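The next part holds the structures, each set out as structure tokens.
What follows draws every value from the coordinates through simple rules; no lab data is involved. It should be emphasised that the depicted structure is a prediction, and the values quoted were computed from it without experimental measurement. Cβ atoms are built from the backbone, for glycine too; each structure is taken alone.
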Structure 1
Amino acid sequence: MGGMELGININDAYRYMGGVGEPDDVTKTELLQASEDVLKAASPRVITRVLDIKDREGAVCFEGSALRLEGRSIAALLNESESAVLFCATIGNEIEALLRRWQLKDMVRAAMLDACASAAVEDLCEQVNDSLAEKWRERGFWLTERFSPGYGDLPLSVQRDFCAELDTARKLGVCVSGSGIMIPRKSVTAIIGISKRPQPCRRDGCENCEYRCGCKFRESGVTCYGQAL
């Protein structure tokens, strides 16, 4: 999936730092400078795969795949879908090196770079989402919202199987640590259902999120997807 040029929403980056609303002029200028460094270092890459859904009893299962997605959130999302798109998006290893260098010199600058990198990979995911929606709409299908391991009650532990299904280690250089964290960290996996009719937003919000307790976004009065509580 080519032709994607990254952008960074500075307000999103500020939110990833725990900020509320818009940054002041000084912070905005520093974030803009950090975003330029992130865009120079980023190497966006994406892989997708379409799987047919074969079963929903106990867990969502797919034809020709050992992947099992458990939880009521993912079952609700894919309730009217006969197939789904799996994808992994990453902005590459150079971002990790950039963050490590600045962590040794200036933690505030490193935090801004980290936030901008998070905003960059989110922008990449949005572009993937839009591209897939257009492609499937031309074929007469509609997509659900995207859903990632760790959302709702879909366990983060499925990340390893998810990446194995996409062969991300070989095709993108994205691996999964023993704790389920993807490396490079600025990588995202997600699943999107494909349906024959328009799908409503089924986001569960914070109620069933495993990170609900101690969430820095909730403490600031917002959600991780940019809406006020």
Structure 2
Amino acid sequence: MRQRIGILGGTFNPIHYGHLAAAEEVGGRLRLDRVLFIPSYLPPHKAEEKIPSAAHRTAMVLLAIAGNPRFSLSEIEINRGGRSYTVDTIEELRSLYPGAKLFFLTGVDSFLEIRTWHQWERLLGLCAFVVLSRPGYRFSDLLIIDFMQKAAKDIIALDNGEVDQVEIEAGKAHFYLEMISHYEISSTDIRNRVREGLSIKYLLPEPVEHYIITNELYA
């Protein structure tokens, strides 16, 4: 049977329970054998903001995923260096895991910008896309993308809570739209709370909280 591998990339600045809960929920729903957490070295869609080193962000991911046999860390973007393009990462993963089915996890807010991604049309044929619900967005927002319009009725049903998943095939592209549990947690809020001297307890795993405090990150 083909191995089923989820891919969750991001700056993870810092990783928090929202990331972990989404990966766990989707991992169970799509029967993923593993979920790879891939910290970006230098993400192409982020402003040139000051962020902790790759070593710090990688260490926090390792602390966060410890104890979950489905979760693994991949440092392929860190090791590659420079700007991280998803198409390069997926092609490398296809070489590392020949025969595996890859599922790229992303929020509906990010997927709305898919046509600005580097070599996006080729990318769509390299892996399945798992598009996750996000607060403040509706899946029907995706209907501005032509290849989503064929599933308009199902997408509206997803927004209305009549179903929790829509699967779409469009040529070589394969999409799963997933309504998942929402957690009002963001990396930006965590960083701001640290700067303001507020508690970040229960927003992220305790070892990650201790790591941030010990290393004086975001202060």
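Once relative contact order in percent (Cα under 8 Å, 6 or more apart) is calculated for every structure in 1, 2, which label goes with the largest value?
Values: 1: 26; 2: 23.
Largest calculated value belongs to 1.
Can you spot which of 1, 2 the value 8.3 was calculated from, given it is mean projected area of the Cα convex hull in nm², for residues 66-161 alone? Walk me through the intermediate numbers first.
Numbers: 1: 7.8; 2: 8.3.
Going through each structure in turn, the value belongs to 2.
Between structures 1, 2, where is distance in nm of label points 7 Å out along Cα→Cβ at positions 50 and 98 highest? Mind showing how you got there, number by number?
On the way: 1: 3.4; 2: 4.7.
Top value of distance in nm of label points 7 Å out along Cα→Cβ at positions 50 and 98 goes to structure 2.
Assign the value -9500, calculated as helix-only ellipticity at 222 nm (-39500 (n - 2.57) for each DSSP H run of 4 or more, over all residues; to 500), to the correct structure from 1, 2. Provide the component values of the computation, followed by the final result.
Details: 1: -11500; 2: -9500.
It must be structure 2, since only it matches.
For which of the structures 1, 2 does the calculation of distance in nm of label points 7 Å out along Cα→Cβ at positions 122 and 154 return 2.9?
Going through each structure in turn, the value belongs to 2.
Please state which of the structures 1, 2 yields 3.1 when distance in nm of label points 7 Å out along Cα→Cβ at positions 34 and 178 is computed from it. Intermediate values should be presented prior to the final figure.
Working: 1: 3.1; 2: 1.8.
Going through each structure in turn, the value belongs to 1.
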